[in-house]
Structure 1
């Protein structure tokens, strides 16, 4: 029988995609014993009990069928109420909000809906690994502009302006930031809004970490004004704030005509978000006190890991949001990948090389503090031994 090479049947677009730099180290760590993982950005909390029970009640009540493509109206109304109460931004739940399979699907829908082949999207980096990939899969061209630790990892509006070409279709922003923990300053976001209006560009704003901020106020991008709201697709969800990563439930909010574009893609690829997860998310909106409890614990861990890394000579920007520290590993004399490799195999501590997050990530590693306080303490002890040899 003639042997064939299955890879030759892959599209060029898929074949060219790089594997996730996050998953690479997670997969290696999973084969080893006694590893402390600071790699995956997932809360170590179990979903709060009232939310779990809402999901169980949903199943027992036989809620195992499709919902409308946009999702249950009760959930969309709850999302609309939450956005108005927190940020003063109003969306019509009937026509301007859809529930999605996590923010990951919402991101895919946004780029599929607005991009034609060759359209460019300006993306500040370092950033979550999926952003460039989703632009590419939608036929677009990601244009990276690096942010810098000395600027608190803020977007430079002048660099955004300089990156605009006749093919530019959108600006992407993702704050609070994965991997840096930066929170966008209002004045800078206002400048980005002015640029988008001046050049007639779309803005896609991923605000999945909006509730995880420390001594700082998150600014919801479409709340900056009605004119910018009309050209913004807002992405959000429950995975990080309510420890619901496995439920896969998120949302997109935008003006009616834009949401209809996302909905057309959504109805042919997904149909509707999982019904059980929607019912759990409805309860999550009601059970908001758990968010404050989690944020307080993350803050405790944040102070531990930032202080510990700085004492080791790994200069670390103080994160104001999300649950990541992004230390410079310049003191080790290693590349990001070499540092992460050696730390994993020598001390059984998993971190993610900063290069995985795009331009500006070289010379850094990402450490997630969404893990137990005691494990972070032990990880820092092991990293101290490591730096005694390599610092």
Structure 2
């Protein structure tokens, strides 16, 4: 495998991250559009993780500024910013609802920075703020039974239709707690992570024996879900049957489940890659008119509807999450498949509707593979870097 530093795709990705660097951290895009020139907790943290893997000192310093920006603007009760506007310091904590996953991403970023660099100054400075994040997540369990309840529009897929005990958020919480245990040498974080890990393993895979369910309604609702991957989530009225790329990639990275479950999941993913011959969709299958949840989806947008079938959250192909997929495949010993995904990420990032290459679009259409969304997105470049560095032997601290 060629060293990532020698590939044009890698160099262009690093170049974009440097172009997006400000004294306040990484902006979501260098494209002057809407609010993308703000520091977003989620986007900037993922870009920061890619920066740590790259080993680039300038990018690592920018990530340090990300951490300061988002933790200095934490809400007094623990909410983390959705984004901060560097121009005027204005803070958004979300739209109609806040962002549950940011309360996990922020500690993941801070604590990963600490362990990668050996610089404990920020983790010491923001220890109280980290504990506010965990206290808020505890409160969001509502019933004290270990899982965080996520409102609709409460995570990265903010115009999708899911709500409830969404797996992606539970896994981020496990990751954050386990990192906190390593940094602060406090067994309470690890004990909580172990508690959530057990609940996840018992309730997010098809349970044919109907034992140890989180809630009685799961018994009759689980009959039609797949037994090949971890379910997206559930709430009192349904278990979501869609394949969630982000959650299943994180499950592999976090070593969730037993050998049989991991083998089934990997077989599902590898078969999907061979069939798709391109990036995998974030949620599959996409919702279409006539589907019971499409009406909820159709009305969930702020300014314009973007979740047409195979687009945006509704079956769109996101380079960033495929970067985590490639990393998960490497961590599972499937390097050949990881390299395929890396090539698909490169081809997606290369596309541009302008007369030049390397558009780094937000995502691509799930059926035509054409780029859609905003150009020059830093986390699309980050997906390239994360996949490249994993294939070349580096890994995140998980």
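What the table shows:
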quantity	calculated
Per relative contact order in percent (Cα under 8 Å, 6 or more apart), the highest-valued of structures 1, 2	1
Which of 1, 2 leads on Cα Rg over 2.2 N^0.38 Å, for residues 84-299 alone, largest value	2
For distance in nm of label points 7 Å out along Cα→Cβ at positions 164 and 196 computed as 2.0, the structure of 1, 2 it came from	2
Which entry (1, 2) yields the derived value 1.28 for Cα Rg over 2.2 N^0.38 Å, for residues 188-355 alone	1
Parent structure of the calculated result -13000, given that helix-only ellipticity at 222 nm (-39500 (n - 2.57) for each DSSP H run of 4 or more, over all residues; to 500) is the read-out and 1, 2 the choices	1
Structure from which 21.4 was derived, mean projected area of the Cα convex hull in nm², options 1, 2	1
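Just so you know, all these numbers are worked out from the coordinates, no wet-lab data involved. Quantities reported herein were computed from a predicted structural model and do not represent experimental measurements. Cβ atoms are built from the backbone, for glycine too; each structure is taken alone.
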